[in-house]
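Engineer: Several structures are given next for inspection.
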Structure P
Amino acid sequence: MEQKLQDLVDRLQKAHQERLVSVILYGSAASGDHHGEFSDLNVLCVLTRVTPAELGASEPVFKWWRDGNPTPLLLSEEEVRTSTDCFPIEFHDMQERRRVLFGKDVIEKLEIDKTFYRAQVEHDLRAKLLRLRQKAAGMLGDQKDLLRLMIESASTFLVLSRHALLLSGIATGWQKREVAKNLAGLHVDASPFDTLLDLRERKKKPGDVDVESLFASYLKQIEAVVAHVDRLEK
């Protein structure tokens, strides 16, 4: 991982030279909660400007990087400063856990409005829940695929649940197990999340669980998190 990140920085420096303001690693890889099979390396690349010229210079770097990782976020320094109302979750995450791989720290002094933050948490929870239902509707007869869907989505819902906890004034760390444990503070049963984490970490085998019952419980608890955020002061 470290070598791949250094290679990315070297390629970005070569591509953009003095236009490269900073390269920042954020997310699970910046906090020690990275899982090689399920986690991505998330990177923010900040330039002095973003025009077709910069996009063209980035193309070969991003094509190389996309082999197993999402394309880096490419923003101008001005866009970073003015986008906190549009992406409060992302910038909140970056403020809490990030590693500056190159250049200056453009995240440290950003201010995030709690009103926009709560709205995005609810929006993303509802959107991910709808997407989960859509995908599940096409695979209810295939327990293997349904279980895989739940395992792959659990990380995202725990990330968003962490933000629901923070919005509610409940302190919690980044580790997924800790987030699940603290869901009791929202009157949410963490057991389906714990089961999915056990499966993800191979502490349980697929044959150890009733997939249909697990899915029903999983949906119910996600809906409970959504309802809690909806009740928070707007």
Structure Q
Amino acid sequence: MVNPRAWLAEAIATFALVFFGPLSVTMAAVLFGTGLSLEGIIMISLAHGAAIGLMVYAFGHISGAHINPAVTIAMMVTRNIDVKNGAGYIGSQIIGAIAAALAHMMILPEAGAKVHFGTQGGPSDLLNNNAISGLGVEIILTFFLVTTIFMAAVHRKAAAGMAGIAIGGMIFLIHLVGVPLTGASVNPARTLGPAIVSGYWNFHWIYWVGPIVGAVIAGLIMQYVYVKKAEKEAAA
């Protein structure tokens, strides 16, 4: 049975991520002029982590707060969500991301354009601009994001009330080390919204393939090694 209320929740939550996250990039790199300094990276990491963590608390009980097509695909593969609602979630996430990027453009058109409204720019010089290295980074980062989601939010024995802190904290950690390497997308919608508004598509495929591969691998392992085991024990 389709759940439009959950779809709307996904659109709002993804809007929050793709508004506050990229806006922090524009503010750190352009308005405050810190670029990829330690202060700028911390600001960007905090903005993304806080946006995700708070949206998990706001909408986790409505939709599960996937806020990410890669997460939704992992949930579909592991049968934690049906295909119809999964497709609705992904469509809503993309709509929310595009709307957020448009809002960013309207608020800070000139400053935002200088950083492509927060679009990830591909593997950095630290990775020798190598696409395979960038892809590997996105796979690993997303693997640990989805691992945290399954173990902190999906697992039956997860500590109550800690999902937002755990997931938001992992997002913070991912951005702390990932921003200097690939921009740390771990979320196709997070990259797609700003890319559509800015027209910047360099290495765009990395931010779809990497997160989806990493999410599915993590989802399958966590679901069938840990989550299912807990469900069987509870049913016994």
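We did not get these values from a lab; they are worked out from the coordinates using the rules stated. Predicted model only: the values in this text are computed from it and were never measured. Cβ atoms are built from the backbone, for glycine too; each structure is taken alone.
Engineer: When Rg/Rh (Cα atoms, Kirkwood Rh) is calculated for each of the structures P, Q, which structure yields the highest value? Write out the running numbers ahead of the final one.
Structural biologist: Values: P: 1.00; Q: 0.97.
With respect to Rg/Rh (Cα atoms, Kirkwood Rh), the highest-scoring structure among P, Q is P.
Engineer: Still on this model: Just checking, which of P, Q has the largest value of distance in nm of label points 7 Å out along Cα→Cβ at positions 53 and 189?
Structural biologist: On the way: P: 6.0; Q: 2.1.
With respect to distance in nm of label points 7 Å out along Cα→Cβ at positions 53 and 189, the highest-scoring structure among P, Q is P.
Engineer: Here P(r) over Cα pairs in 10 Å bins from 0, in percent, for residues 157-220 alone has been calculated and equals 22, 51, 24, 4, so which of P, Q was it run on? Don't jump to the answer; show the numbers that get you there.
Structural biologist: Numbers: P: 22, 51, 24, 4; Q: 19, 43, 29, 8, 1.
Structure of origin is P.
Engineer: Going by mean count of other Cβ atoms within 10 Å over residues 21-28, which of structures P, Q comes out largest?
Structural biologist: On the way: P: 21.2; Q: 24.1.
Evaluating mean count of other Cβ atoms within 10 Å over residues 21-28 on every structure, the highest lands on Q.
Engineer: Quick check on the output: 3.1 is distance in nm of label points 7 Å out along Cα→Cβ at positions 85 and 133, derived from one of P, Q. Which one produced it?
Structural biologist: Details: P: 3.1; Q: 4.2.
Comparing all candidates, it corresponds to P.
Engineer: Given a value of -18000 for helix-only ellipticity at 222 nm (-39500 (n - 2.57) for each DSSP H run of 4 or more, over all residues; to 500), point me to the structure among P, Q it was derived from.
Structural biologist: Values: P: -18000; Q: -22000.
Value -18000 for helix-only ellipticity at 222 nm (-39500 (n - 2.57) for each DSSP H run of 4 or more, over all residues; to 500) corresponds to P out of P, Q.
Engineer: Hey, relative contact order in percent (Cα under 8 Å, 6 or more apart) derived from one of P, Q reads 30; which structure?
Structural biologist: Details: P: 17; Q: 30.
Of the structures listed, the value fits Q.
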